[in-house]
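Each structure below appears as structure tokens.
All of the numbers you see were taken from the coordinates with simple rules; none came from a lab. Keep in mind that this is a model prediction, so the values were computed, not measured. Cβ atoms are built from the backbone, for glycine too; each structure is taken alone.
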Structure 1
Amino acid sequence: MGVRKIQKKDISHIFTIWHQAIHHGELLYKPMNQDVFISKFIENTLSFPILSYAYEVDHQPVGFISGVIDTSKAKAYLTMIFIEPSFRHRGYGTALLNQFENEIHKTYPKLISIDIIFFNPMTLEWIIPLTNQHDHPNAPGVDYDSIAHLFFKKNGYVEFAKQNSYYRNIQCFTYSNKIEELSKSLFEKNIQVNLYDSKIHHGLQQLFDDLKNPYWQQEITQAVEDNKPVLVASHDSHIIGFTGPLRVQQSLRGYFAGIGVHSAYRGLGVGKVLFAALCKELSLLGAHYMSLFTGENNQARKIYEREHFVIVRSWANMRKEFKHA
């Protein structure tokens, strides 16, 4: 009895207890097939080392822990820890967590922390409560409504941010009167929101230089190069904001990468019009819903809430930092 590395013979049973937890509502995560499960928790497929351990009782795994290492960021990411309900409150979860942490200390002594956050390369889709199996592609931290939140706090993990997940059905989305009026006001200032056209619009690189977000720059630049639709706000054809790219996922979720407005044009309502245009265009493309998450203190949440997006889940970003001599 005790903690050991996960073995191939464990996969079937661990896979079963994982899906039982989802079926009984203990976990929000979307069910996955066994091959995907193996790629997330057992075998390395993304060039990130995976650390996975099982807790064994009577030669049978009753719980597991898994995480990945990103040496480029000097961080470990904890992906999942779970104990079968009938074996809880016996210290098995803490034993798994201690083993995971000790192995990191020993094998990767230069890592600065273990994070439970959306930057984890092993993304886990989850089902949005009270919807028709609508899913979101990544869980941005520890679910406040789960038993895991208190467990991590008791084991020295510190909450450093709060993320809220927003959701709205966007079928038949239309502009509100306020957005219509705001669009007209911006038009009078020669500011318009349209699909990006390389023959008309210019200044995309200057916008990203101002926004200083490499993720946005990479995503939108690639979309433009691939001739995928992107919405831009422009002032006399000079790009001052973006959102997109426009894409409907297989689940009928309208994709959302981000929204950004040049610092010289903030406060005019450009972001509000861009986001409403995104919802409308995605609806016309066939999207049934949109989901996104943002920080509790991020002012962008006001844009989402004005379009009647509601918080469906809140998450804690948690971290345990390592002390180096």
Structure 2
Amino acid sequence: MTATANTVLALLALGACALSGQVNAQNYPVKAIRIIVPFPAGGPTDTHSRWAAQQLNVAFGQPVIADNRGGAGGVIGTEAAAKSAPDGYTLLGGNPGPLTIAPSIRKQLPYDPVRDFAPITLIAKSASCICAHPSIPAKNLKEFIALAKAHPGKINYATPGVGTVGHFGTEFLSSLAGIKMTMVPYKGAALYVIDVISGNIDIAFVQIAQAAPLVRQGRMRALGVTATARSALLPEVPTAAEQGVTGFSSYNWNGILAPAGTPKAIIDRIHAVLSKPLNTPETRKQLQDVGFEVAGDGPAEFAAFIKSETERWAKVGKAAGIRQE
């Protein structure tokens, strides 16, 4: 067979594959879809993934199952999603830990967060309240920073573990404010909130919805919020930026991604289903009432967001010397 004939056959084969992909995308879905949640049930990633599953189930008329695969700070479940077939039947409930923070603290990851995933929709993001025990002699973040500068390394802060948003967010704040504190890692936010209330921990980032009632009861003091604007749940509490920490913000977030190579037509169909309710006043209010800012970003915007967050946390990790073997 001649070289020309081989080239023609190759082009025909590529055309057939492309046509097959288009047909599959048009018929999608014809069976159950699973969303891998890389954390145990009950947390924000699980909640938002199950919300997405419900929307897709109603729209597509196919079962959509949340598959919880926790472990290694979300790396195990994220790896499973990265290595799944790119056919739209396996999706990932995305979270910053395994996607935008892990690359800066682990020497090797079993996936590349940018190369191995096709972002679909950023669902929502949530800021935290910088909370202290009422006995801390600081009524706001500005006063707290002055206190920390006067006692370098003496003030402790809690996190849900190395490589979490709480950890990196606090280190980012410390870097911009020019202070040094000592980290105390916990296995979950619920545990350290108890210790902030009891006075065993000086400060911690606490999700705003969780912090608001405790602040109003006087059991914790709100020093500031990590958002770019004040929260409707704690409107009287200024942001860190308002108190002189220019350029600071820190958010947890959740979104839906697919393995890289998933047909664009499928990505677009899933995004269309999820973005529609996110743009309704009812859904926006429901999420805002529990401390979330609705996003609804499309694939391109979500990809750009992941890239910028990865770059930011890489700088924070490097400056703080954070590594996780």
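Computing helix-only ellipticity at 222 nm (-39500 (n - 2.57) for each DSSP H run of 4 or more, over all residues; to 500) gives -9000 for which of 1, 2?
Checking each candidate, the match is 1.
Assign the value 1.5, calculated as distance in nm of label points 7 Å out along Cα→Cβ at positions 136 and 168, to the correct structure from 1, 2.
1
For mean count of other Cβ atoms within 10 Å over residues 88-95, which of the structures 1, 2 scores highest?
2
In terms of Kirkwood radius over Cα pairs in Å, which of structures 1, 2 is highest?
The structure with the largest value is 1.
Relative contact order in percent (Cα under 8 Å, 6 or more apart) was computed and gave 19; which structure, 1, 2, did it come from?
Going through each structure in turn, the value belongs to 1.
Out of 1, 2, which one gives 0.70 for FRET efficiency 1/(1 + (r/R0)^6) of positions 96 and 296 (r between Cβ atoms, R0 = 35 Å, to 0.05) as computed from the coordinates?
So the calculation was done on 1.
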